[in-house]
Structure 1
Amino acid sequence: MRSARRKGSAPGVHGGVLAAGFIALALVPLLAARLSGVEAIAPLHEFATALGLIAFALILLQFLSSGRYENLSGRIGLDRTMGFHRIAAYGLLLFALLHPLGYVASTFASDPSAAWTRLTGMLASPRLRSGVVALGALFLLVALGALRERIAWRYEVWRASHGLMAGAVALTVLHHALTVGTYSPEGLLYYFWIAAAAVAAVALLNVYAVRPWRMWRSRWQVESVAPLGPRTWGMTLISKNLDHFDFRAGQFIWLTLAPNSPPFHDHPFSIASAPAELPRLRLIIREAGDCTDGFGETEPGTRVAVDGPHGSFVLDGTGKRVIMLAGGVGIAPLLGMLEEAASEGDGRSFQLLYAARSPQEITCIARVSALQSQLNLSVRYLVDTDARLPAFLQGPVRPEHVKEALGPSPRDAIAYVCGPPLMMESATDTLLELGVPANAIHYERFDFGAGKGRLDRHRRRQAIAILLVLVLGAVLFSLS
């Protein structure tokens, strides 16, 4: 069973409470506007104003949702928080684009030409220039974020420019709100914007200055680097100061190797060891571009900046049987979970399906074999090529493999899935189809907010539902 200390140590806010708090903060400007005493105008005009107020609130909230604050997002996981951050960006951009259009909507129905003239006049007005600049910068910011992986742009360049552009957008919107806004130039809403902007500025300073300084504080360094397979390396870190580091197996860290500096060069890597091995952390890293292509040549003693631990992808005590599906280096967090289970005497049945393209890409077989003597652990290795070799089954992971691992009582199992995106989507869909409850399926993906699996779509629907509640708030504001 899981230890009581470990269960109670998980930080973070319940997902429902976090969503309710987010909605409340995004709608506070509407409440402050109604308490200002300013007389409301036509419903469409008020609706356009409400969308602008909500969009600005969302811009400022984005600084918090992207800040890796475990005290807020630790329970739901950073992957879900960042996925929502990505979806919320699309939503706030839509609200911002509709904001000026709402002011001419009523004219457009009766005289489209006059509406177009009025709209272009607004966009060309010197008085509204900061708002127009903010809208253009916001569009560019969201577009570059969405297209980052499709354009030849180094990660560190994008990371630095993303933060600077976000700060510039917030400042220009603040100027627009306080100089030409209907409700913002004075009263409660004025003080709300000043306070919220100050919090956003502190969050930005934390990400780009305070946290990078703290990442060096634990004095991590590389102890060893060894090849595990084609373009795959095992890296062991060791620290001389662990006063501020306590993790659960399955969590991940953001890592930067000297002489590079965070936050422009940090990347997420799952921890492949258990807490019992501290002060050492083991990682499994596959070369995938950016900084990782040079990791194999890293010299022992190299200083390492570490931010973490992060993530809610950890083993809990529910379920009579634990099903694990790993693909490639996705074995890393699951291996750490198994070692943690072994160190704590977990007596449950464990089933591990480990898939890769070839036998050479199956890593850490010796470690897994050693764990079989300490746990009730059954292992199946699946490979796409050379499956005729002993100990390997023909891959990829198919429904019959998952069904065999689940056994006759899928509802008694808890599942953990980590691997390439397509593999995770297929595996989680199969688990749902075989009867494993959705709340018993745990997975973690670093392509935030992406995915076509049923669980991915469910997460997106939840995010969109939050944005629709905000739209409802705008409608009620316009009618009040």
Structure 2
Amino acid sequence: MKYAPVQNYINGRFVPAAGNKKMDVISPLDGNLLSTVPMSPASDLDTAVTAAKAAFPAWSKTPIKERVQVFFRYKYLLEKHLRELGELVSEENGKTIGEAIAEVEKCIELTEFATSLPQLVTGEVLEVSKGVECRTEHVPLGVVASIVPFNFPSMVPNWTIPNAIALGNCMVIKPSEKVPLSVGRLAELLKEAGLPDGVFNIVHGDSEIVNAICDHPGIEAVSFVGSTKVAKIVYQRATHNYKRCLALGGAKNHLLVLPDAKADMTAQNVAASMSGCAGQRCMAASAMVGVGSIDHIIDKICAEVLKIVPGENLGAVINKESQQRIERYITEAERGGAKILVDGRNTVVAGKEKGTYVGPTVIDHVTPDMAIAKEEVFGPVISIIRTNTVDEAIAIENASPYGNAASVFTQNGGMARYIIDRASAGMIGVNVGVPVPREPFSFGGWNESKFGVGDITGKSSIEFWTKLKKSTTKWNPEAGVNWMS
């Protein structure tokens, strides 16, 4: 075992879980045992919430310009330990080292945004009548919780940690039991940056802790990122208990490719979008809807995909179960009449035979009724659906219950605008394979890709992590009273 057993992080120190149940943490890269992670009982969450509640009065009363000084230092530490943090992400998640470092670089950008929050939450003051002022200010909620997935062990936690804490809240986070190591290292860096004990806490576990977070009376708000199936459960359970909840679910992102698209650029973008992070991201290209005559573009896509080599510039999928599920989708599509142009099944990387790899896969002549065309595969697989018109392509995109992202590849600005206006997705790209907004623009989809109001990052997150206090003051009785005062 490469690392010491994972522990919870409560009130500024690592502590053992109350129970004895554990899970192995296995590297998808080579199948080696990295560590063990505890499956904490709900009593450990109680301890963490108690610590967070005790820390909240002092932290929330600290001026925001002082609170963000922690995140200036935290950003420096992320930069200082960039390579180390990237290597840890790669080990536990299976990403290539380049992808893992890029993930940490995104954490740096997210933290940089948090340092700008004093300029964004200044509130408003207006003299609404003679001598009468109305004022608004953003007030922290209290103890909040974040439930994060396996596919971005460092970035998704940093979607919530800097903003929620800089805005004055105290946090309990539950990492994915598949990738528990990165968040523990982030806790060490936050402490080194000067974050007071109790403001940030980690409780490891499985569904028992997720349910306990949704039910806990001491938690005011819950953010969740994961599958749509679980996002619905978390949203329903948390809001049933009168909490704020923002739950991000799965995706089925469509790339609409028109015949006039630049073939080389399109091929490079499609290949990178479908295979980046082994396809294990909610912004990955999953279905390509080709309009009209696009064989020349498909040929170039296949040529680009063949440059992607598992174990070199393509990482592993998270575990054996995911590998088998992805390959099942491919086989079912083939049996249903689809044509496999590039086949990534049965991939074994020399020297890493116990790793869990799926090679990049391109499937043509997929029909909209096939499971692979409708469901989230979460692997390096692109399904090509052919249509005759743009409106047919839009209808296929609109029929998806998801709504995270969509992109169009064309050189026709009017047609791009036509599709932007009609695509049913929260994030749209034009000649961009992964249309993730950069800070300060927020991340969030539509439909069954998101449950709750607002977005999880950027300016939109301010409304989720705070509540507005409105005050009206009058100090001049000589001004008299009218209907406005």
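Just so you know, all these numbers are worked out from the coordinates, no wet-lab data involved. Bear in mind that the values here come from a model prediction, so they are computed numbers and not experimental data. Cβ atoms are built from the backbone, for glycine too; each structure is taken alone.
I have 11.8 for Kirkwood radius over Cα pairs in Å, for residues 110-149 alone, calculated from one of the structures 1, 2. Which structure is it?
Source structure: 1.
Work out which structure the value 165 belongs to, where volume of the Cα convex hull per residue in Å³ was derived from one of 1, 2.
Matching structure: 1.
Have a look at 1, 2 and say which one yields 23.9, 73 for Rg and Dmax of the Cα atoms in Å, for residues 102-285 alone, as calculated.
Derived from 1, not from the others.
So helix-only ellipticity at 222 nm (-39500 (n - 2.57) for each DSSP H run of 4 or more, over all residues; to 500), computed for just one structure, reads -12000; which one of 1, 2 is that?
The structure behind it is 2.
Given that distance in nm of label points 7 Å out along Cα→Cβ at positions 206 and 294, derived from a single structure, equals 3.1, which label among 1, 2 identifies that structure?
Of the options listed, only 1 reproduces it.
Starting from the value 6.8: which structure in 1, 2 was distance in nm of label points 7 Å out along Cα→Cβ at positions 54 and 414 calculated from?
2
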